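Asks: Next up: some structures, all given as structure tokens.
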Structure 1
Amino acid sequence: MGMDEVFFFDGQPDALQLYELFRERVMTDAHDVQIRVQKTQISFSNRHVFTCVSRLPVRKKKDMPKVYIVITFGLSHPLESPRIDAKTEPYPNRWTHHVVVSTPEEIDEELLSWVREAYWFALEK
């Protein structure tokens, strides 16, 4: 992991631990992934961006956990799950989903299966 990724979570060591676990799991499942740290998010891409990690609130502030990361990914269809905090269709047949993760247990097979699907969706574009 690069220092720019560590600095992204400056002062938030618990959120960094969540990111490290997510990053490790994504990099184990996916190949030829580039990671780009930007001001508001860390993007994971193959040919295109397929998932991002951010600290942007996708719920009302009072409803956000103290420690969290937001996992964002794109699919060709909307997901129906109570875990999806927000979803939009910025382009036809391109759905962006946001999931708030506040514990290591939430980086589970369900979330990772959505990210794997987003990985393949990005490759097919």
Structure 2
Amino acid sequence: MAHRILMVDDDHEMVALGKLILEREGFEVLSAYSGKEGLDMLEQEGEIDLILLDIMMLGMDGWQVLETIRDSEKYAQIPVIMLTARHYLEDETTTTNYSDLFDGYVVKPFVVRDLLGKIRRLIN
């Protein structure tokens, strides 16, 4: 059975690209285009092996989604890789405040080899 990855990003093109790359590598990819939709998808879809979570989204941002995931007994152990369009993970204070809650980060546009390496390390 393929590992299941939930990709939460409000950029539809980024999700389509991520889905294409990851499905070619044998992963099953579920897509959500907002923080709320991502959390709803966790409830509906059952077992998820890893979450790719964009930081900068309208409404509920990635940090808020991450806090909600980590506060949940049911989902707290799912590895989360943060996605950011910035070369730095937001400002230093925010990153420090959340650094214990996420398992890695990738700068968009991402290098496919780097993304796949981080995913495989976390789910194997």
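Bear in mind that the values in this text are calculations on the coordinates, not laboratory data. Note that this is a predicted model, so its numbers are computed, not measured.
Asks: Quick one: semi-axes √(5λ) of the Cα gyration tensor in Å, for residues 16-63 alone came out at 19, 14, 8 when computed from one of 1, 2, so which one is it?
Replies: Going label by label, the one that fits is 2.
Asks: So helix-only ellipticity at 222 nm (-39500 (n - 2.57) for each DSSP H run of 4 or more, over all residues; to 500), computed for just one structure, reads -10000; which one of 1, 2 is that? Provide the component values of the computation, followed by the final result.
Replies: Values: 1: -10000; 2: -13000.
This value belongs to structure 1.
Asks: Moving on. From 1, 2, which structure was percent of Cα pairs over 21 Å apart = 35 calculated on?
Replies: 1
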